[in-house]
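Input: structures, listed below.
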Structure 1
Amino acid sequence: MSETKTYLEIRNLHASTEDTPILKGVDLTIAQGETHALMGPNGSGKSTLANVIMGHPAYEVTDGEILFRGQNLLELEPEERARLGVFLAFQYPVAIPGVSVAKFLKSAHDATHGDNKLKPAEFLKELRENIKYLEVDDSFINRYLNDGFSGGEKKRMEILQMLTLKPRFAVMDETDSGLDIDALQVVAKGVNKLAGADFGLLVITHYERILRYIHPDHLHVLIDGKIVHSGGSDLVKKLEEKGYDWVRQEFGEEVLVG
């Protein structure tokens with residue numbers, strides 16, 4: 001039996017933006033091949049955690065560590081984290097007029113794969129296969145990145161990037177927000193295609209529905225900048241039924257600390 005390895009380990013992470021503390025001691029460990037879900041009320045720090053993992057310059061880490069496969073991400077620039085295999089699917093993807101989807105993805109693939117770059121014909125073949133898999137029209141690759149895209153198309157684009165770049169660890173920051181059920185199923189299908197022993201995933205969400213298709217090994221509740229409770233996939237049903245007030249009442253002393 002092979003030994004399970006830690007992919008991502010967050011230790012006592014504190015982070016602020018504009019001198020306002022947001023994360024107040026986050027501890028989280030994600031092992032190789034695991035999917036974790038993170039839920040919590042608005043303003044609890046979920047998106048801040050995603051951005052800090054990826055190295056967004058608007059956030060200042062004041063204490064703690066983020067280790068990815070034993071290496072401290074906080075010592076690295078965002079592009080260096082990407083080359084290590086860390087990926088963030090944005091909640092609000094931005095448009096880049098003048099840059100086609102194909103050109104953007106080829107440049108991103110080349111930048112993150114070093115000596116393992118694909119030849120243009122091989123890359124285009126794989127890209128078309130992924131587009132077909134995500135049930136997107138083939139003309140998608142010639143459109144400008146997210147320019148004029150619907151909400152569902154933007155989220156499909158985030159998953160297309162994941163399939164193209166094949167990261168070792170991905171954070172999905174509320175990628176399911178605003179999606180109808182058909183688009184949600186396609187997004188989940190793309191994520192599940194990547195799932196395996198060499199892939200770790202953190203799904204940040206407000207809703208139970210995406211977790212019907214992407215089944216987490218563990219679920220965590222973030223309130224006031226701290227993970228205050230963790231459990232299995234059954235925890236999401238309890239949250240749907242009782243809301244976060246139940247967590248505050250059950251773990252009130254822990255929630256109020258910090």
Structure 2
Amino acid sequence: MTAPRGLERFSLGGKAALVTGASRGIGAAIAEAFAEAGADVALAARSRDALENLARQIEGGGQTAIAIPCDVTRADEVAACVESAEQALGRIDVLVNNAGGPVFNAPFLEIQERGWQKLIDLNLTSVARFCQRVGSGMVTRGSGSVINVASVVANRPWPALAAYSAAKAGVLTLTQTLAQEWGAAGVRVNAICPGWVMTDINRRFLGDDRSLRLAIESVPLARCADPEDIVGAAIWLASDASGYVTGANIAVDGGLALGISEDWRALRIERA
């Protein structure tokens with residue numbers, strides 16, 4: 001049997017995926033796209049109602065979807081989530097660690113320890129826990145794709161985002177380490193680094209005309225992204241089309257990482 005060629009290599013038919021932070025934004029867009037590409041999907045997030053609505057929508061399109069309420073900062077809930085996903089889908093071929101967010105902006109000297117720990121737990125420790133739980137099965141089977149959603153600030157830290165930037169930089173380092181450890185077993189581990197995506201958090205932060213204008217002026221493509229703009233990279237990394245790609249850091253940021261204006265830096269400090 002010959003290997004698929006061309007567009008067939010982008011199909012996710014026969015694959016099972018677990019997507020965290022799937023109730024809205026980037027996670028929901030990736031989960032929907034995976035289902036359209038043929039995958040069955042386990043959806044994890046804290047919001048049961050939003051997950052169940054998305055699961056019904058996906059199943060209406062003919063794919064299996066399971067909603068799993070989960071607080072990714074709790075080790076016991078991560079373990080239960082992975083167990084539920086594996087029981088429902090049989091295995092997990094693709095893991096998307098998308099849950100996370102900046103939560104707050106603050107100068108480093110004003111960050112309290114509990115705030116620092118909250119951001120590290122949400123954005124880094126949760127990723128490590130899911131990678132351990134899901135990765136063991138992938139390594140045993142000899143196949144799998146892990147996609148960690150990091151951020152442009154992992155490579156280019158911004159003022160007032162010390163904890164978030166450090167956590168996302170840790171995600172990139174973890175991604176590269178696991179790519180080295182698991183490559184010989186046939187498991188690929190890659191990261192996507194989005195820029196300004198119009199999620200609920202960013203809509204609140206960019207809620208006035210000046211903030212939105214300064215953000216857009218920092219992006220060479222002169223616009224902020226929609227969650228759907230992240231989907232193409234995720235499908236590619238999940239599919240056989242990226243079969244020789246591991247340890248990669250894929251920027252999907254409209255060119256934002258190429259440079260950040262001084263006006264934007266000033267706004268970030270001002271907002272903190």
Checklist entry - Given a computed value of 32, 14, 11 for semi-axes √(5λ) of the Cα gyration tensor in Å, for residues 130-233 alone, which structure among 1, 2 does it belong to? => result 2
Checklist entry - Quick one: distance in nm of label points 7 Å out along Cα→Cβ at positions 74 and 122 came out at 3.9 when computed from one of 1, 2, so which one is it? => result 1
Checklist outcome for this item: Output 1.8 (distance in nm of label points 7 Å out along Cα→Cβ at positions 10 and 98, calculated) maps, among 1, 2, to structure 2
Checklist entry - For structures 1, 2, which has the highest computed value of distance in nm of label points 7 Å out along Cα→Cβ at positions 58 and 210? => result 2
Item to check | Identity of the structure behind 1.6 (criterion: distance in nm of label points 7 Å out along Cα→Cβ at positions 154 and 186, calculated), options 1, 2 | outcome: 1
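From which structure (1, 2) was percent of Cα pairs over 15 Å apart, for residues 82-169 alone calculated, if the value obtained is 56?
That value comes from structure 1.
Taking FRET efficiency 1/(1 + (r/R0)^6) of positions 18 and 250 (r between Cβ atoms, R0 = 30 Å, to 0.05) from the coordinates of each of 1, 2, which one would give 0.40?
Only structure 1 yields this read-out.
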Checklist outcome for this item: FRET efficiency 1/(1 + (r/R0)^6) of positions 138 and 242 (r between Cβ atoms, R0 = 30 Å, to 0.05): greatest across 1, 2 for structure 2
Next on the checklist: When relative contact order in percent (Cα under 8 Å, 6 or more apart) is compared over structures 1, 2, which one is greatest?
Outcome noted: 1
Next on the checklist: Given -11000 as the derived value for helix-only ellipticity at 222 nm (-39500 (n - 2.57) for each DSSP H run of 4 or more, over all residues; to 500), which of the supplied structures 1, 2 does it correspond to?
Outcome noted: 1
Item to check | Structure responsible for 21.5, with mean count of other Cβ atoms within 10 Å over residues 66-73 calculated and labels 1, 2 on offer | outcome: 2
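Taken together, the values in this text are just the output of simple stated rules run on the coordinates, not laboratory data. Please read these numbers as outputs of a predicted model, since none were measured by experiment. Cβ atoms are built from the backbone, for glycine too; each structure is taken alone.
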